[in-house]
Structure P
């Protein structure tokens, strides 16, 4: 029985791996950039979920009367009574 050489299979396999790593659509560099962008977007989603939860809780507090509605109206919308003077400080 004659022994077959595995060198052609190794050369072809190596070439396939090199071509896949250097290909524009499947390159390692591009995959790393995509992964970084995914991580940034996940952080942004977490921040938006936190702020949405804050505003949802604030809205429910106003609707159920646990926060003084007049206080929120004066603070957020700069409303005043006719006999009051209001000073706004801009940062």
Structure Q
């Protein structure tokens, strides 16, 4: 099964997701968050950098739980206009 290419909007949303997770991580080391969430350090780095714009739900949920970031807030932030995120 061939996956259709991602749209520019999907790639942008992936970059915003990565930025939100990186901001929520704050001063915590990526390795600490990766270990606590059960997500590999490489996967976390790729998500935070936007190189994996569509991570699985369970990966995002594990990271959100570890970062104490409610999923509804995360979804709301990703649905918000870009200007609201940069403020």
For distance in nm of label points 7 Å out along Cα→Cβ at positions 41 and 73, find whichever of P, Q sits highest and give me its label.
-> P
Given a computed value of -20000 for helix-only ellipticity at 222 nm (-39500 (n - 2.57) for each DSSP H run of 4 or more, over all residues; to 500), which structure among P, Q does it belong to?
-> Q
Here mean count of other Cβ atoms within 10 Å over residues 33-40 was calculated and came to 16.5; which of the structures P, Q was it taken from?
-> Q
For mean count of other Cβ atoms within 10 Å over residues 49-56, which of the structures P, Q scores highest?
-> Q
Identity of the structure behind 13.2 (criterion: Kirkwood radius over Cα pairs in Å, calculated), options P, Q | Q
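The numbers here are math on the coordinates, done by the rules we state, and not lab data. Please read these numbers as outputs of a predicted model, since none were measured by experiment. Cβ atoms are built from the backbone, for glycine too; each structure is taken alone.
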